[in-house]
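In the part that follows, the structures are each spelled out as structure tokens.
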Structure 1
Amino acid sequence: MRPIHRSPLLHRWFGIPRADSTLTHEVIGGLTTFLTMSYVIFVIPGMLSDPAIGMPKGALITATILASIFGTLVVGLYGKVPFAMAPGIGLGAYFAYSLCIGSQVPWTVALGAVFTSGVLFLILGLIGIRRTIAAGIPESLQVATAGGIGLFILFIGLKNMGAIVAHPGTLVTIGAWSTPLGLGLAGTLLCGMLETRGVRGGLLIGILTVTALGILLREVAAPPRLMALPPGIGEIAGKLDIRGSWTPVLIGPIFALMFVDLFDSLSTMIACGKDSGILAGDPAMTRLERALKVDASATVVGSLLGVPTVTTYVECATGISAGARTGLASLVTAACFALTLLLSPVIQAVPAFATAPALVMAGVFMFKNVRHLEFSRMDELIPAVLTLILMPLTFNISVGIAAGFISWTALKILTGRIREIRASMWVCTVLALSALAEMMLPAGLPFLPR
């Protein structure tokens, strides 16, 4: 057994001796988690501050950090597990590029949709059917959803660095050579090399390196100073339009936001918990349920602060591998996020082409889940491929999810395997049909008010 440093209060609250851990391992684990996921404080504000959306970058930086602190701190204190939370990259990209830019939904209304999805997620947990619903969704669609979001994020990363541009004939084509494109590609190779070699914080190193090169080549202005008090969030905090999000047109987005968060968080928590043994002594899954409640609550709080869906980051697995076993590690990660509040001048100086490599790598990480697909089952593979490909091609995550749910159920009916369809899947398919009809039919569904 590892040596234990005595601290009665911490031992009593976090159960460090029972977890066979030490204060040193918890601190190292918390720091490791922060280093591997800290790129979020650059990427989320960078995406949402696109001129086509109109959200201020300074306020977004502070709100992103505060939402990350809240989710990570509460899951450590209440859930007592070494998980970390922040606004999700995939759902952030969906919020920015599909809803706000693609569908021209005002960011205030989009935040209202995030709030509604978070409340629904929380209600499902409180009435005890959240995990039942998740269990009723076929694994092939869960895997395809993660992979499709990965392709979507990767596509956005290539677009942001200028590698992919619009074309009137072929829709997209390769972009013209430029210094930002060269820096973005170099950053992608650097991030790939660092991640391959297992360097902690590889994406963060890549972002800062490309930014520094951009400053040297005069492609981006240097920050006026390294540290300053954090910008205020008054321009975005509390500006969400909840009532405006209660429209049939946003059924699909709310559905997508809630279910992607459910799949993402539940799979991350179970995978990290099983691999480390954190959940081994908790057969009732009490800590897992607590963590899911925090996840949903953090989404609600995040929307009030002005950021998209807050979710559990798979990067917490690196902290667990470094020794984290209790919620104390999450407190360390939250404290590191708090320190970054003073670094807003540096964060604001980071250009889109510097965060693009992180998006590409994040997309690759998510896409690798497709290895779990059943390639021998066509009734499982066809819906999965439709989900995968329609997300980036339509620039809309909810379209891919809806197409996957509908085609999966239809194929089960047509192939005489209707008994494989669980009750929750029937409900999801009806919601998917409603959402897709609202997006595709000019007048929407006649029985739903617009």
Structure 2
Amino acid sequence: MRNIDLIVAEIGSTTTVVDAFDDMGGASPVFIGQGYAPTSVLDGDVTIGLERAVSMLESRLGDRIKWGRMMASSSAAGGLKMTVHGLVYDMTAKAAKEAALGAGAVLHMVTAGNLNSGDLNKIREIRPNIILLAGGVDYGERDTVINNAREIANMHMDTPVIYAGNIAAADEIRAIFQGANPVIFVDNVYPRIDELNIEPTRRVIQDVFEEHIIKAPGMEKIRTMVTGRITPTPGAVMNAAKLLKEDMGELMVLDVGGATTDVHSVTQDSDEIARILIAPEPEAKRTVEGDLGVYINRYHVLDCIGAEEAEKALSMDVRRVIDTLPPIPVSDEEIRLAEFLTEVACKTAVARHTGEIKYLYGPTGRYTMAMGKDLTRVKWIIGTGGALTRLPHGREILEGLCSETKGKKLLPTADAQVLIDNDYIMAAAGVMSADFPEASLSLMKKSFGI
């Protein structure tokens, strides 16, 4: 029997991965090994997949193991379904959306202004795990958020509500939800014009997620094995990215999966772009592209470039290979097609994540403005997730995202350097970073080979 400090489980929609770590409180933390198994939420008990993943880990280590703690991240049981409701889309609604995405939520609806009957019907259909309610700068407009609170309370859904709006409306919001929805109050996500304050809301969303996930179908027994924190997997990757940024500087992280492609960037605007930016962007931003996955959504990715173009680039019958492409490609044709799909997913996702320069014309001539996230100061581009860490040419795919010349899109420059999460532990590092920040940072840098 081998004693180790910590196990971190990543419970995905299809696969459960467990990572083992030792000497977490010492000077040289160690990544011991990894095991995986199909996720068993649909079998009604997530611990079945967890135990099988641990068994694979033990088989690889050649010994039974006993751990002091087990933490986890999860996107199983449907992830964290949220709806977000603000005042003006480009202001409070956008700020609330950024907070939810950065925490790892799966956004099913974003509205601005007064909720109408169609909006309310859609909320009922979605049955969100959390409703995020915002609206109005502090001591500004309050009628819209109060109206929306009344409409939500009258739905009698008992869904937890996070209120991150105008502080002047807080007492009335509290009274409205009394006896209806549980409500949690946090600082306004948009307290003043052109000022974002999304980190308090992100932290609360992750806390509420932990309470929700242990009650979800198939997840009820998770506490029989997981004794530490449970974090949304995308939120864990964001936590890891923010920890790395403090040590290494501005960065971008890409996570290409079977169903989605996530882009996380932690960087400030350049001085040049900040002067012409028409709306504030968060320093830590996440976008999730639900149509860009290299297995479940592989046909959507192919549609981005077209089958004929893919066949020209790969010199193969793409339609034949893609129909039987397995989750883990094995043959040469499968690997080449999977890499091609990964490259298309990366370029498409980064293009959607990235801001751009716009030229407008007025009475005095042309003037320039910027919209969206500025990535020109990014120093590091990091690849995590199965596709980028396990396919042979993940590094080359990420190197192709850099811009050699200054164009309209605010892409990373050719000076940005590429790193691969070779041990595939970024999500695990993000989970344990709150308790072991120094060890988490050290383990990630070892995984990158630096």
Structure 3
Amino acid sequence: MQKMRKSVFPGGVHPTDGSDKALSMDAAVRQYWPDRVTILAEQSFGGRCRLLVQPGDTVEEGQLIGEPEAFMAAPLHASVGGRVLEVGEVLNLGRKVLACTVQREQEHREPEGAYRKEAVDLSGVSREAVLTGLREGGLTGMGGAGFPTHKKYETDKPIDALLINGAECEPYLTCDYRLMLEEGYALVNGVRLLLKGSGAKRAYICLEDNKPKAAENLRRILEEARKSGVMKEDEKVEVTVLPTKYPQGGERQLIQAVTGREVPMGGLPADAGAIVSNVGTARAAADAVLGGMPLIRRIVTVTGCVKEPGNYLVPVGTSAKELVELAGGVTAARNRVIAGGPMTGPCAASDWNGESELFYVTKNTSGILVLPDSAYEEQPCIRCGGCENACPAGLSPWKIDFAFQEEDYDLCEELYASECIACGCCSYICPAKRELSVRTRMARDAVKQRMRERAVKKA
């Protein structure tokens, strides 16, 4: 039996006892294809695309409909086949975003290929073919900020470790868990493709120890692939089980826990010789390279205060309101609806009555969470140091908080606010209920902007 690796990143918290995951862990993925979708031209913050369609156009499922206009953007494809009804701005999570609404008039077609039912021979797939598939398939990170996947793999830095993130450390979310259980073959084939694309020596599929069934399933598939001879000796892929601890799935924390290396300040995972991709991204890589289907769908967990928590495979652009209705509607009149998980997800609505639109599913929408509303009033900081002990980045959030409120950005920079990963541990642990995570993140953004401005002046 493989010995469980110990987590070595500092700080972290244990925000739940597992009852949150239990709401939807056993809920098999259900497909849902709505009558219409609203596809945002900006699938991640700052990742804007130029739309190539106009009202009245007919589009095929998987057709290119948006070209990247920004560094954070990846190509955008029609998630359903049908007629373009509108192109214009929509309100999404408090921001006006350009979008196109498509009326679905065609049935969804599943990609063909054996890669979803067995490990397949990849000897005929070149690294260039993998990178092309990632780029043209519009793949992005599906567990975080939605960074374009191909840009990670086209680095000129030497990479020796590929980490596939299946930790799913955010409370309540179980979409990755169900993916690892139900789409294990496609996932493993996708990991093997990403290993080839990265040029790394070894891939680690990383899970927390609260997902034993998923770990067992993936190990079985890997062993089957090795015994059949389909998986070659140079394809070194292993399942790594880590302790359940938030934020185990953070890029920097995962690299530190698995490899023992630290990403340098201001650096990227590639600077530590590693690339981190979500399990959903790995599965999407198999669809793009082996199935010829770009990233047009994903699994979303709908959970919390809803009648029937579950997991749904839906096209990009699906209405969050429709998904909550599919789950039986909200069960708490005083509520907060979160886009994603409770630690990092933005609040989409308060005391939502089920009538107004919430938001539209993007490539990196992992969940829709309804929580009972609870009002807390900030109290003065008692200097307990709890936020310092919990911060996985080794920062002093309470000090950064005071500096930011005093608009002392020089001090914010001296306190390394730029290294905040916005995990929310500081706010969670604070007995005074201070909004430390929000203000530390704002301080981080302000410091990074100052650093960019200095770099422009020097150039």
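What follows draws every value from the coordinates through simple rules; no lab data is involved. The structure presented is a predicted model; accordingly, all values stated were derived computationally and were not measured. Cβ atoms are built from the backbone, for glycine too; each structure is taken alone.
Could you figure out which one of 1, 2, 3 the value 32, 23, 21 for semi-axes √(5λ) of the Cα gyration tensor in Å, for residues 160-271 alone was computed from?
Checking each candidate, the match is 1.
Rank structures 1, 2, 3 by relative contact order in percent (Cα under 8 Å, 6 or more apart) and report only the one at the top, that is, the highest.
For this comparison of relative contact order in percent (Cα under 8 Å, 6 or more apart), the top structure is 1.
One of 1, 2, 3 was used to calculate helix-only ellipticity at 222 nm (-39500 (n - 2.57) for each DSSP H run of 4 or more, over all residues; to 500), giving -20000; which?
Derived from 1, not from the others.
Thinking only about mean count of other Cβ atoms within 10 Å over residues 352-359, which of 1, 2, 3 has the largest value?
Answer by largest value of mean count of other Cβ atoms within 10 Å over residues 352-359: 1.
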